[in-house]
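Every number in this text was worked out from the coordinates using simple rules, so none of it is lab data. Given the structure is predicted, the values throughout are model-derived calculations rather than measurements. Cβ atoms are built from the backbone, for glycine too; each structure is taken alone.
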Structure 1
Amino acid sequence: MFARKIRVDYEAEGERKPCLMKWLDSFSMRSFTNDSVFDDTIPTADGQMEIGARVPLDRLQHDMEDWFRRKSYLPQGSHLLVEEIRA
């Protein structure tokens with residue numbers, strides 16, 4: 001189910017930092033979108049998640065950044081970076 005590994009970082013003041021496990025867990029446990037596509041996400045460590053094959057990275061990045069902003073996790077002027085880790 002969770003066949004893909006991804007990094008989830010944010011860039012603030014020119015520095016790249018991993019998103020905290022607390023943030024990732026908050027997104028993964030959400031029910032704010034009622035979109036089952038995000039049910040296939042599980043945080044594994046700060047800045048790391050595993051996701052299912054049907055999770056689109058562009059939508060994940062957009063919706064996760066929106067959620068982090070609404071929760072006031074992301075510092076002002078920062079942006080989210082989501083990328084698949086290739087083995």
Structure 2
Amino acid sequence: MSELTQELKAKIIVQLNLEDLTIADLDDHTPLFGDGLGLDSIDALELIVMLDKSYGIKLSDPKEGRKVFETIQTMADFIEANRT
């Protein structure tokens with residue numbers, strides 16, 4: 001696993017208060033919404049704030065957010081391509 005995916009997992013657990021999960025519990029390819037982790041729209045807003053604060057990435061298009069937040073791996077790929 002890459003350092004970035006590990007870092008993302010830790011940040012997601014803290015940001016979303018997922019106290020019952022550990023980094024090892026999160027798979028890079030598990031869907032974040034729906035049948036995966038079951039995150040909701042409030043969680044999506046929290047992830048957008050996290051991207052801005054931690055990586056200087058601003059998401060303005062909701063359709064782009066759907067692609068970015070599919071899995072931890074898609075988030076990591078997006079951050080690698082767009083971090084400031």
Structure 3
Amino acid sequence: MSALTVRLPNSVHETIKDLAKRDGISVNQFIASAAAEKMASFLTVDHLKREAAKGSRKDFDRLLRKVPNIVPMPGDESK
């Protein structure tokens with residue numbers, strides 16, 4: 001594990017301390033969790049972009065044609 005010095009505005013630091021205490025974890029755990037969540041967000045977007053690049057309009061249209069053309073159930077109508 002590595003150490004990292006981060007400069008935060010006092011208001012942000014105080015809010016992090018309060019939230020960590022409320023969650024029953026340390027400030028270090030809170031910041032590590034927040035960083036991991038942000039990383040997951042970026043990595044998810046990257047993954048979805050890579051997967052989307054594999055698709056094609058032709059395949060999409062082919063699959064869409066397989067959807068039955070039926071009247072929607074009450075409450076499912078488009079508005």
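Structures 1, 2, 3 were shown, and Rg/Rh (Cα atoms, Kirkwood Rh) at 0.93 was computed from 1. Figure out for me which of the structures 1, 2, 3 the number -21000 belongs to, where helix-only ellipticity at 222 nm (-39500 (n - 2.57) for each DSSP H run of 4 or more, over all residues; to 500) was derived from the coordinates. Derived from the structure labelled 3. Structures 1, 2, 3 were shown, and distance in nm of label points 7 Å out along Cα→Cβ at positions 14 and 54 at 4.4 was computed from 1.
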